[in-house]
Every structure is written in structure tokens, then in C-alpha cells.
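Take a look at these structures.
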Structure 1
Amino acid sequence: MDIVNLGALEKTEANFTTFLSDLCDKLELDFATYCAVNTVSDQVIGFSTYSDGWKEHYGAQRFQNTDPTLHLPMRSIAPVDWQCLSGHEDFKKVFEHARDFNIADQGLSIPIHGPYGEIGLISVTRDCSSDTWIKLRKNVISELQTAAVTLHDTVMQSDSLGYALRRPHLSSRECEALQRTAAGKSQIDIGDILTISSRTVEVHVRFVRTKLCALTTPQAVGRAITMGFVHPK
């Protein structure tokens, strides 16, 4: 069975979830999830093949704030086998509840570090013996890595989901400084207008360049205009 060709489908959450379901069927896995985080704005999106009951329970328990299988792999570049996380107290807490929903504590997470500073993560589970898991993991890890990159890249191309992940957070003062920079004001002039030092203006503009992944201030202004942070007059 071939995995759904995401490039031929409308970029919707339902189709992305179908992609995960087909991935589980093809690789003989139980469940799969995808989530992505804008590390600047903390905007999070995600979808999974877990039951509605587990998703509702997971949210009600606020496990998204403590789940090691979510947070720790995002700090890694390489895939993370959940057995490396099993000694974590929060891991035990999450899977004490997960067992009631027939979810095993045996799984693998594949992190994806994107071009806008966002982090994506595909995680999969399988309830089986340790020996079977070791063999399965070896057989599927390459395909999982390819699937993770493909899914994340497709999500980033989505008008709604990708926009949420690409869009950084700028403070009101950073927007003010950049707006006046776009109008041709010097840092000294901007400092006088905003009643702050020119040095502080420089810091604000530098932070904006970093957040917008811009090499120069004019490039930052151009990107800020495109994203609606700055309104040319």
C-alpha cells in the first residue's frame, strides 16, 4: 500500500491525518502524531491518529505541558526512542493514563528543524515485544524520517497552517521602531520620538532582524511589510 501523495491533495488537517493513518498501516504501527511549534510565538499546530477519547483526556490533564515524548525530542536532531525517556517521572505519569486507552509506552519521535526556526515532530507507537520493536524500528526509521520531512514541508506550504508556523512574534515597540525605520527615520530620530535611547532602538531593530531571519535592516523591513507588521505610507 502506498502512502498518500500529499502533493496531489488539498492541504487540510483531514488529509494530513489520513497521511499519518496510511503511514501506520504501511509500517505496521499503532498510532502516529505530528505537531509543529513556532519557537518565537509558541504557536502550536498538530494532528494525530489517536482516539478522540485520548486526545480529550490528554488535553484535560494538560499533558502537553509536561509530556517528555513531546518536549525532549524537540531538543534533539536525531530520532529519539522513547525507552531513553522511560526513567523520566512525567513519562511514567503520562503512560499510566495512556494504557487505559490501549496506547503503549514504546515509540519513536522524529524531530524536524525547519528553515524559519520552527520545529516539527512525528511520533509513532507500537505495542509489541522489545525484540520485535528493535527489529521494527530498524526497518522503518529511514521511511519515517522521509515521511516526517515530507509532511512538515507540505504543512509549511499550507496557507493557514504554514502561516502560523512561519509568522514570528514582534513586540509593539519593535514594530514601532521598524515602522519608523521604513519611513526613513534615523535611530536618533526614532529614539527621540519613542523617548528611548538610540542604543535601545538599535537593539530593537537587531532583534527584529533575528526574528525575521533577515541579514540586513532593509530586508527585515521588506519581510515585515509582507507579513503585515509594517504598513508603508
Structure 2
Amino acid sequence: MRILLVEDECDLGLSIKKSLEQSNYLVDFVMDGEEAWNYLETNSQQYTLAIFDWLLPSLSGIQLLQRLRSKGNTLPVLMLTAKDTMQDKIMGLDAGADDYLVKPFGMAELLARLRALQRRSPALNNQQMCYGDLTLDYNTYTVTWKKQVISLTAKEFQLLEYFMKHPGQILTRDQILDHLWTWDSETISNVVAAQVRLLRKKLAIYGADHWIETVYGLGYRFTSAKAQQ
């Protein structure tokens, strides 16, 4: 799952980003409200959750949230702020926030609130993805096929999930790169090919490496676990 984190305190933002990534989230971290809006305008469909600080340069978290909701975007948003009066909380919630966390806070509470947002959101509360005998479990971050547990890293899990969401579709290198890596990350030119190779190697242990087909000159295609039932 991909999160847009908007926080103008660099050290706090980096700390939150690190904690989220350790919990298997992909995180795009920006420190400016207008920059965050540019991310949302261009890539809103890629995000599953957002975290907005209240006080931001250029565009406040409340203004950012109001603009988002005015466009009909229902992206779940958690507001972070040092403002702790009842009136401030009401203002944030009335602007369209789904939850509200007052600074200072513990990372464990932040993660718990994000999990709660996922459970409450109809678009996010499905805890498993199944395709034939292949199951991805988001609670345990495990993959099973015909009752066999396939051990994958977080990135391999995310790559397989992306393929499973687009069965039979050719996915280009750029599409995979945009979906699985944050825009501020430094990636080598062959990172997608290398990650696909690693995933295939894991699947080969179970005789399933042929699920991912290379379409030369175009990209990759998930040829499906269903065909192997």
C-alpha cells in the first residue's frame, strides 16, 4: 500500500517514513502543501492512504484536504497537528479528515490508527487477495499457493500483488517502477528486471516461475495461477 506523507518537520517526517516502510508501506514524503497537491493531481489513484500535517508551507494541511474533497476524492486522510483544542479537532474533521492525531505521538499509535483507517475504508478493508489457489494475506504479509507458504520479501510481495491485480495485461518497466518505488528513491536502470528475476527464482521453488512471462520489447505479463489448477 502506498502512502503520501506531508510533513514540514524534516526529522519527524523521515522518522515516520522509516517506521511506515518497516511496516511494508510504500511512502512518498513531501514537505510542502503545493508539492503534495501536485502529487495528488498526477498520481491520486496510486495512493491508499495519506497523512497531512496541519501547518505546511504554501498550502496548509486543511486547505490541501479541502481541495482534495472538493474534487470528490475520498482518499482516507489522517491529520497530524499540535493543535489540540476541541474546536481544532472539529475543524479538521469537518474539512474531511478521517482521523486526527495530536503531536507528540508514538509511532505505534500512528500505525494502529492507519490500520483502523484501512479497516473502516470499504476500498481497503479486504485483508486477502485470491486468484485461483494463490492467496495474498495482508494481515500476515504471506503468500500461499495450494496450501504451501511462499516466503517473499516486502518488495517481492508488492510486485506479485501488482501482477495479480492485472492478470493477462502487459505491464511495462515504467509502470512497475512507478508503482513499486517512491519518486524520491534512487533506482538503478535494471531494478525492475532484477526484482522480477528474484520473484521468479522464489516461485521456481514451487514450479511456478512461468506465471510471469517476459514480453520482449514491451514488459511482463502475469499468465495466471488459475491455469495451473
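Read the figures in this text as sums done on the coordinates, not as results from a lab. For clarity, every value in this text was computed on a predicted model and none was experimentally measured. Cβ atoms are built from the backbone, for glycine too; each structure is taken alone.
Among candidates 1, 2, the computation of relative contact order in percent (Cα under 8 Å, 6 or more apart) that gave 17 used structure 1.
Determine which structure produced the value -12000 for helix-only ellipticity at 222 nm (-39500 (n - 2.57) for each DSSP H run of 4 or more, over all residues; to 500), calculated from the coordinates; the candidates are 1, 2. The correct label is 2. Taking 11.8 as the value of mean count of other Cβ atoms within 10 Å over residues 82-89 derived from one of the structures shown (1, 2), identify that structure. That value comes from structure 2.
Starting from the value 13.4: which structure in 1, 2 was mean count of other Cβ atoms within 10 Å over residues 146-153 calculated from? Source structure: 2.
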